1. Compute distance in nm of label points 7 Å out along Cα→Cβ at positions 40 and 80 for each of 1, 2 and report the one that scores greatest.
2. Of structures 1, 2, which gives 10.2, 29 when Rg and Dmax of the Cα atoms in Å, for residues 16-63 alone is computed from the coordinates?
3. As an exercise: helix-only ellipticity at 222 nm (-39500 (n - 2.57) for each DSSP H run of 4 or more, over all residues; to 500), calculated from one structure in 1, 2, equals -13000. Which structure is it?
4. Consider the structures 1, 2: one of them gives 11.7 for mean projected area of the Cα convex hull in nm² as calculated from the coordinates. Say which.
5. I have 18 for relative contact order in percent (Cα under 8 Å, 6 or more apart), calculated from one of the structures 1, 2. Which structure is it?
6. One of 1, 2 was used to calculate mean count of other Cβ atoms within 10 Å over residues 32-39, giving 14.8; which?
7. From which structure (1, 2) was mean count of other Cβ atoms within 10 Å over residues 24-31 calculated, if the value obtained is 16.5?
Structure 1
Amino acid sequence: MPTGRVKWFDSDKGFGFLSREEGKDVFVHRDNLPEGVTELVAGQKVEYGVIDTRRGVQAMSVEILSPPAKAAAPEKKSERSPEELASLLQDALQVIESQILPPLSRGRRPDRKIASRVSEVMRAVADELEG
């Protein structure tokens, strides 16, 4: 069975490509991942079978040979003052109250782009609070 590395994988779309030493990249779909695995990470080493399709070569029966390399995150201290953090939180709360809560209270999900941005801000605020 050929081996290769994950070139990229889009977990939202459920597919990506594997780089192999010889030949073109290989398409991989989440349906061909091991049971319980829903995504791959760039750089992971995998082993797979291949099948030729009308659209090109596709990976089948993917097995993960190595976990993705994780870079150690440097420990950092918060550089923001308590006043700056308070201001950040107030801004985040205003966005949540105006952009996130209204659609949720009407039984709908908020706009995906806005929700993504708010999530990023909330993660950053949480990191700052822990720092």
Structure 2
Amino acid sequence: MSPARHLDRPDPNRQKARRRGALAEYRAALALMVRGYRILGFRVRTPLGEIDIIARKGDLIACVEVKARRTVEMAVFSVTPAAQHRIRGAAGLWLSRRADAARLSVRFDIVAVRPWRWPVHLPGAF
């Protein structure tokens, strides 16, 4: 089999991880909506990076990183300084394109999605 042919087949592990991530983001969004947030975007891509969820509550924009892990601690520690930097840059670019940017405040949150438990929202996590 040629190397090019091998690249055409989807990796089942990668597909499984992608589905698990999408489900975690959906669960995180539900938890945020219950707390009064309006979801503005899922997997928002900018040239500087991706933001898992952008949510709004009043004049507050929450840029949320969703982590599916066994514990809250594992979720928090899995958001590396490099990831934080990338998310902040993406958020700044996204916000700069909004007409109402001057009156909005931005916060960076983590939602830890654990198996068989309600997601834990950590406002201002980084």
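Here, each number is a calculation from the coordinates, and none is a lab measurement. On a predicted model such as this, the values are computed, not experimentally measured, just so you know. Cβ atoms are built from the backbone, for glycine too; each structure is taken alone.
1. Across 1, 2, distance in nm of label points 7 Å out along Cα→Cβ at positions 40 and 80 peaks for 1.
2. On the way: 1: 10.2, 29; 2: 11.3, 36.
Computed on structure 1.
3. Label of the originating structure: 2.
4. The read-out was computed on structure 1.
5. It traces back to 1.
6. Source structure: 2.
7. Working through the options, I get structure 1.
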